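Derivation of every value follows stated rules applied to the coordinates shown; laboratory data play no part. Just so it is clear, the structure is predicted and the values come from calculations on it, not from any experiment. Cβ atoms are built from the backbone, for glycine too; each structure is taken alone.
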Structure P
Amino acid sequence: MKAINMASVRANLSEVVSKSSTEGESYIIHSRGKPKAVLMGIEEYRSLIATVEEMSDLESYGMLKAGREDIEKGRTKSVEEVFGESLL
């Protein structure tokens, strides 16, 4: 994530938006030396919102936490064990 001041955003808005949308660049926009806003591409924003929503769902969060614990403790199965054959 890059920091950029308000004057630079105004002068280069098209370029800044283009880099956000095509290159995935994110910016913290500063005004008078203080962070005021964030600019990011729409796909990154959608991903962030989806993650926040998923983590806000206590049932989903519990399942994710349990899955991570299973992985850490080696309680996993191979693709072959789950599906009975290799997927490749």
Structure Q
Amino acid sequence: MCHGSVGLVARALEAVGIPTVSVFVRAFRHTAVQLQVPRVLVTPHLMGRTIGPVGDHVRQRQVVEAALRLLVEAAQPATIQGFVPS
């Protein structure tokens, strides 16, 4: 699924009251801005490895946990946050 489709699906889900958070790679941050995606975590990873390198379970968990925190803590719609590894 392309980043644009993910953003449009997130907006549709939000419109019916289902909160979402999307994870985008840095190269597609501009797409998230243009589509006004509700909550976006931007990672520095490569396309196709949005949550981290293959086999790097620690990094992947960090990304998923950061996305869930964003879902809970985002104060306003169209929140875009960069992933900061711990």
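Which one of P, Q has mean count of other Cβ atoms within 10 Å over residues 27-34, as calculated from the coordinates, equal to 15.8?
Considering all the candidates, the number was obtained from Q.
Each of the structures P, Q was assessed by relative contact order in percent (Cα under 8 Å, 6 or more apart); the largest value belongs to Q. When helix-only ellipticity at 222 nm (-39500 (n - 2.57) for each DSSP H run of 4 or more, over all residues; to 500) is computed for each of P, Q, the one that comes out at -13500 is Q. Taking distance in nm of label points 7 Å out along Cα→Cβ at positions 19 and 75 as the criterion, the largest value within structures P, Q is that of P. When Rg and Dmax of the Cα atoms in Å is computed for each of P, Q, the one that comes out at 20.6, 62 is P.
Computing FRET efficiency 1/(1 + (r/R0)^6) of positions 11 and 59 (r between Cβ atoms, R0 = 41 Å, to 0.05) gives 0.30 for which of P, Q? For FRET efficiency 1/(1 + (r/R0)^6) of positions 11 and 59 (r between Cβ atoms, R0 = 41 Å, to 0.05), the value 0.30 is produced by structure P.
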